[in-house]
1. Computing distance in nm of label points 7 Å out along Cα→Cβ at positions 78 and 270 for each of I, II, III, which one ends up highest?
2. Tell me which of I, II, III gives -6500 when you compute helix-only ellipticity at 222 nm (-39500 (n - 2.57) for each DSSP H run of 4 or more, over all residues; to 500).
3. Looking at structures I, II, III, which one was volume of the Cα convex hull per residue in Å³ calculated from, given that it came out as 135?
4. Please state which of the structures I, II, III yields 0.70 when FRET efficiency 1/(1 + (r/R0)^6) of positions 150 and 214 (r between Cβ atoms, R0 = 25 Å, to 0.05) is computed from it.
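Every number in this text was worked out from the coordinates using simple rules, so none of it is lab data. For clarity, every value in this text was computed on a predicted model and none was experimentally measured. Cβ atoms are built from the backbone, for glycine too; each structure is taken alone.
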Structure I
């Protein structure tokens, strides 16, 4: 093919510094494990000052400290306020993991910048009856609950990463939104250290808004249903009926670039994808501006 990336727009996405933790969640039962890990990462909330998360992947019994099936999840925050991060993370653990039968949580962050103690907001769910024990060389808190017992590593590491990388795949067919999106998400899942917190996202946002109390609102120039109503203000290309977005967070720039490239490569040749672009804020908001074509043409990265 003369130019495989001919439908990729010469544009960039903005990305942001963030802090994250990677947790290894284990359980006896596969369905319970999936409920715990997906529930705890279900609401991407960084844009409204909350935590957002995603599932990196699943691991077998021989890869976990307690020899049970496990899943690796990431939890992100776009502020350096560790007190709020600790509290927000505890909500996800307490409400979505601790309450699932026979679950445990281990630290899985390999390049720590620091550590957060888990006793204050999680361990104390034992109401003073909790105790500390060892699993291998891991220092654990045992929280006594009605289905005995929840265990969490006493300190969880956090580190710096990059969040908000993204690309848009503009489609002319409804089925392509889900079909191509699933292919791209599956490709991303093969890259260690990244998550797609929104999955297939239907609602790209912008900074300026008529309703600041609710945070980011719809990126109206890119809404296909507004194309005729905007009287020339629409930026939706001809033949485009849908503009889904995939957002990627990663532990460093290299894995972000790898994930963007492998995802776009997996779908760029589809006839039902008209154009590939990215969301940005005119280069005025993010900590980084990364060009799509530079990432795809790896010799330029």
Structure II
């Protein structure tokens, strides 16, 4: 959980009873920790992190002080003894799968923290983490008005756990359904059925802190994993299914079709590489760090495709 840049994570484990699929359903009238999810909170004593059963949701609140953190783990990252009994044994990115989470951000606070000097803050008070069977992963951060992906340092040194691709979104207005599809080497985030974010999977496994959850295959987390931000969220549903909707990375503007506007977006970034001002991670279709002829060929091959 990026502990090399944060306070050491000390935890309390609360193992709940086993639950059938879905992996969490608030309509059952119990919390995630009572449906199989180990809940870890830091610090052990005197923490502010609360888990409260509401009407059709569980409220998780890590606010005040900002340094406190906590969330739900598919297994405890220290010993692997406590784990969700129904969590999938394998998260196969080649076959593809979708993580669905229904939630509403009640409030999120992240004081200024720009680790790589790009003008974007680099921490969120609520995150989703998914790590596949080969340690390919993605972490999505939630703000009140935005969802965004955490970067690894594959292309630019110093970008580890910094703000990457993002999409404006009011996460506070209502309960929303987030469907995070992982297929091949990319992810797609759909919100209430509409694609809002897409990009390459990351490799965070070189993180040197403890515990290093990014080095645990077939792993998931949702909650506040940072002492540099805080949040409160209402959680209603969590499940993982092996259905993976058709992937359409060439639809750069997420309007449902690969057309001239996507071509224009790729051409605007053509020739740029990671670290350049013109570089667009969505236009880098093959994830090699530069927008070049291979990406143009990929878009032209998909031209006219309806992405649903």
Structure III
């Protein structure tokens, strides 16, 4: 297989195992490119990509932009704060106006779950979901899987703990879909108030004791407490959360093994993870950032080849 089964990357749920494996193997080729002296290739020279960010982003937006520039694409950057969306224009009208200027591919982050899927049914351009509300963030899950594979080998049978604010995280859902499809075992850990009630129906275990989760896993993917998405208090205080669920050096030293530490960022240092863990040899957080550019290059390259 040398092509994706879909012309969009809207969510991991919609990708096949072959799709995921193709993206990961293609990423290795692009990682070699971004680590050589001349990092640019003409692969997307005739492609125009619009980055539509209706929600704030630093890492994801910059990662996509760098990936696009490495592939020699033409780039249009859109920010809803300075657009006609503020005047009441609909999402579909906004996108259709942009597409009428001959845009081939759209990278979109939107606060509403399902926004990318909605657009995919109504426009011809390739769509990459860069995060839709608390639903999915497929390229983050792909770069996480690639980073784990790079560090400890094939994911089949590996034990991955996702720790933190599961309820408000689009990263968690995409990771669950991706890791399960690649044969990993997944356990979620956090306060009961931050774990959705029926999440175990996705074939994952649930724990509420972080020390037990760390002892069980090979890899701990630590998620940020998303205070901006929380309309009510889900735990008494950040200090109490850090005490019971924060990953610190003392917790890791109690283990009888070494585990890999990940975090999708941005990090609330001293809350879900301490600096001495985030910056330690256990951590592959900066590897995740580097791999994000290569993953996004691979996804855009494969989608460009999928254009009708």
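1. Across I, II, III, distance in nm of label points 7 Å out along Cα→Cβ at positions 78 and 270 peaks for II.
2. It must be structure I, since only it matches.
3. Attributed to the structure labelled III.
4. The read-out was computed on structure III.
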